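Each in structure tokens, the structures are laid out below.
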Structure I
């Protein structure tokens, strides 16, 4: 039987391509974040030269009490909330989870880690982190990159410096950039060329791969699996 999709390859320039004319929107698992780890979508913010706790403090808009939680543990906490028991998470202190507000079910659960010179924070589905004001706050006195993708495959990339969003666009329509100075990100990364050299359905992974490479904020997906600093923002939705 002839396969519906041809093999996915990466060219010497780092662009994705397929040998057929049919494809579905798939985020490469070589990139973090991706929709294999977060099948219902996500939003992630990467910030340069600040710690994960500082990043969470900026995102939350005030002091935080983070506790270490793995991705799998976070999924269980979100699913069970206040109904969680010690049998569900025997390796964690349930009383501590209660005391730091991690079991509240009226706000996003965020996890933050670090890799190289950048810290990152991730939210499943992503409605809280996707707010432009959050990105602006995170980027004060530094640079920040926001990446989001929905469960339907729609995506968005934003780049900010010192409290201003310079680039903000849908990779499928890179010419429609709503940032204040789109040329800055292009000069830093050459992401428009990466998009134009690949297939349209690979616009998001090609753009993200190129941007992360040039900004040196590529994070292996393994960095997200283990315990990371986690908080819950009450009333965040």
Structure II
């Protein structure tokens, strides 16, 4: 994993007993992918590499589950599907399934800007393109800035009660942008993460809260945060 990942994600993996290898943060997800490949190729008998960026089982899972779920739950009325561009598995699998049911359905990728800090997503303008990615399934890519993703994740949490993570904020912004542009339709936004994995950093970390907690522990008094 890139060293820029949230502390929670590392601690969760360690709780399961995993060995965690951190790669230079400036290399992003690509650096982690390349290190995983290096390890696997150094001893294929010792390592198993699911390789979700290139493994056809990734989009197939969404073709067999996510796509049918969206179609069923919307009674086939879905007109637009918005999902984050990470491994691209959700977009490829669910998108392919839905377009086979109705070619008019638009599949829209929420893509981070170049140089972003949104964990779990990729900008294909600067990152390794996943082997499972098929541009023909995508109708449109909407670019989202890091700050916008943070703001929309907070909005989902505070206004809608959905404790969302960074990539969910990215997707929700893109879905709202689509909603502004159409007169009618049924938009499905796939929110892929929750905020509990990001409370030690943006957008949910608040140093003032931490200071208040420490103050309460030191003073032994009632402290309102």
Figure out for me which of the structures I, II the number 11.9 belongs to, where mean count of other Cβ atoms within 10 Å over residues 79-86 was derived from the coordinates. I
Looking just at mean count of other Cβ atoms within 10 Å over residues 39-46, which of the labels I, II belongs to the structure with the highest value? I
Looking just at relative contact order in percent (Cα under 8 Å, 6 or more apart), which of the labels I, II belongs to the structure with the highest value? I
Given that Rg and Dmax of the Cα atoms in Å, derived from a single structure, equals 19.5, 64, which label among I, II identifies that structure? II
From which structure (I, II) was helix-only ellipticity at 222 nm (-39500 (n - 2.57) for each DSSP H run of 4 or more, over all residues; to 500) calculated, if the value obtained is -12500? II
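Any read-out appearing in this document is the output of simple, stated calculations on the displayed coordinates, not a laboratory observation. If you're wondering where the values come from, they're calculated on a predicted model, not measured in any experiment. Cβ atoms are built from the backbone, for glycine too; each structure is taken alone.
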